[in-house]
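Colleague: What follows is a group of structures, each given as structure tokens.
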Structure P
Amino acid sequence: MQGTMIYGPRDIRYEDRPDPQITRPADAILRLSATCICGSDLWPYRGNPGVDKPTPMGHEYCGIVEEVGKEVRNIKRGQFVVGSFATSDNSCIICRDGYQSSCVQREFMNSAQAPLLRVPLADGTLVPTNEVPPKELIPGLLATSDVLGTGWFAADAAIVKPGRTVVVVGDGAVGLLAVLSAKQMGAERIIAMSRHESRQKLALEFGATDIVTERGEEGIARIKDLTKGIGADSVLECVGTQESMTQAIRSARPGGFVSYVGVPHGVEIDGRGLFFAHVHLHGGPAPVRRYLPKLIDLVLTEKINPGKVFDLVLPLNQVAEGYRAMDERRAIKTLLLT
């Protein structure tokens, strides 16, 4: 088969790779219906961190099971499945506590931008649907694999509840679906921080009530203005930079909740500032597997349409253009059809 490889900064190639094989008895092989490019993929694409050898890319996926290992019991050939970017046995004490992305057997998926994919720990990682879904629902189901699950975790970790005021820092696909998630959880006011018109429009469609274009000190001041000088009940940090984390913590009210789901790059937290901020912090790699059954059901029953974050659709062999478009902010998120 052919698949996506990164060779260095802005050097993405779609080239020959060996077909994946069952290498462990708990593995499954999927033929992907669709995959995509994640905002976190842009970090190595831009050289931070760099790669020292050609490396496969991709961790968001859904598709049809083609083969299973001899120890796989619950996943069957022919099923349509969605899986998390982090594998899990879904049975260890950490998984049972709802943190499957820190499973004792966890592996991070890294070769999903290809037609075929090997998924370790298939029984614990994959969630099947009752039947193969219609094509029009594939983008939404693909979104549950990471970007929606991560946005949902952002809202859950920040204790979003009915009547709360929520701030979402970041207008990428995760931030936009964090807005959708906060709306689903009943937030009364959702303030999306965004400077891009197309993303502002989608944020409003997903449930945002206010848009703040300012950043840094001006952004913090604007949030305080909108919350009568107090700050928000819940702040969802969906970027991973020093500026976004500082803005999130300082936009929350004392006693408020801050979640962080953006992969951090160069982020340091001022201990004294955090001490006097009096906020709760919770985040990390989203335990997507915890939420997959619920999110898949919401998509299949068409109560939500997270697939709207895909504003560029390309065949998989044009993956390099998908990276360029996202890097240049010509696209929010690129859907890749196999």
Structure Q
Amino acid sequence: MIDKRIFASLKGIALGDAIGKQTEGLSRGAVLRWYPGGVRGLEGTPGTVIPRYVGNVRHEWQIGETTDDTERTLAVARAILQDRDVRHTTVGREMLLCQKSVHPGVVSLWEFHQANDPARVTDEHDGCGAAVRVAPVGMIHSSFQTNALLRGAHQASIPTHGGPLALAAAAATATAVSAAVDGLGSQDIMQLALQAAEVAERERTGGLDGILAERMRALHEELSRKHALDPDDLSATHFPDSPLTIVPLAISLAVLMPSAKDAILLAANIGGDSDSVASIAGGILGARHPETIDAQSYEAVQRVNGLDLETVAAGLSGLRR
């Protein structure tokens, strides 16, 4: 039996990834130059090349195409389904089959693939690469299973990301997804995510600082006081281009907004690491409010990528405990 929240979370991850990719790396001003009316979904014919990627020497990304974020989320899911658990060596083996964004410009992935060792672990890299793929960990564990969530997030992260901020971000994201699948309210989701981030970071550093959790808390409190969340304002004040803005912004949007579709579009219109923000927020909000997934856009993404998320969702649903 498929858990509808798990299935919708996977849809939100893929949809956010594809829509967000259209503006990844752009400033807010550049977003508006490419899309004068703002991003309203998949901008153009799915399967054709995104205009700004025409002639790109690394990859001509297509409208509706998902990135390494979704590819590696599914790699983690496959590893979990094999072991009925989260083990870094199996995660590593599945990730070695991934092909997107494997180039020197993405150092964490490049080093991992160059080593060509599924058992490799690292204590370096503080980016959000672990957080964007860790959702399946939250799908198999209930939110009260704190130790299992923290261990699973750690195991899914360490093949490529072992820095304290990366581990904290992965723990927070997995826990937020778990709590959303449990149907918890927004305040409870945020509180559990904060606690997970604090514990994961302190376990890694051996200190008392919880830098990521503090940034998450401050950003959530600030945004919760706003009457509306505006891409111009968020781009000026919390542009998602570093470990201390990307995941805190994504989780804040996921708990403050009532719609996966709206959060994905907001993230895409901000720019920066828009595919990561949109994917993480879309995954959490898909679980919170499955009915807010844009079904038409998702069907286009499914066709472009040949995804079979229903089978993955069914497998993960059967393991949830």
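Colleague: For structures P, Q, calculate FRET efficiency 1/(1 + (r/R0)^6) of positions 38 and 230 (r between Cβ atoms, R0 = 35 Å, to 0.05) and state which one comes out highest.
Modeller: Structure Q comes out on top.
Colleague: If you don't mind, there's one more thing I want to ask. Given structures P, Q, which gives the highest value for mean count of other Cβ atoms within 10 Å over residues 62-69?
Modeller: Looking at the calculated values, the largest one is Q.
Colleague: Among the shown structures P, Q, from which was the value -0.27, -0.45, -0.81, -1.24 of log10 I(q)/I(0) by the Debye sum over Cα atoms at q = 0.07, 0.09, 0.12, 0.15 Å⁻¹ calculated?
Modeller: P
Colleague: For the read-out Rg/Rh (Cα atoms, Kirkwood Rh), for residues 46-125 alone, a value of 1.01 was computed from one structure; give its label from P, Q.
Modeller: P
Colleague: For which of the structures P, Q does the calculation of helix-only ellipticity at 222 nm (-39500 (n - 2.57) for each DSSP H run of 4 or more, over all residues; to 500) return -19000?
Modeller: Going through each structure in turn, the value belongs to Q.
Colleague: Starting from the value 19: which structure in P, Q was relative contact order in percent (Cα under 8 Å, 6 or more apart) calculated from?
Modeller: The structure behind it is P.
Colleague: Could you figure out which one of P, Q the value 0.50 for FRET efficiency 1/(1 + (r/R0)^6) of positions 14 and 222 (r between Cβ atoms, R0 = 30 Å, to 0.05) was computed from?
Modeller: Q
Colleague: A follow-up question, please. Using the calculated result 1.06 for Rg/Rh (Cα atoms, Kirkwood Rh), for residues 118-181 alone, pick out the matching structure from P, Q.
Modeller: P
Colleague: Still on this structure: Given 2.3 as the derived value for distance in nm of label points 7 Å out along Cα→Cβ at positions 78 and 254, which of the supplied structures P, Q does it correspond to?
Modeller: Q
Colleague: For structures P, Q, calculate volume of the Cα convex hull per residue in Å³, for residues 198-277 alone and state which one comes out highest.
Modeller: Comparing P, Q, the top value of volume of the Cα convex hull per residue in Å³, for residues 198-277 alone belongs to P.
We did not get these values from a lab; they are worked out from the coordinates using the rules stated. What you are looking at is a predicted structure, and each value in this text was computed from that prediction instead of being measured. Cβ atoms are built from the backbone, for glycine too; each structure is taken alone.
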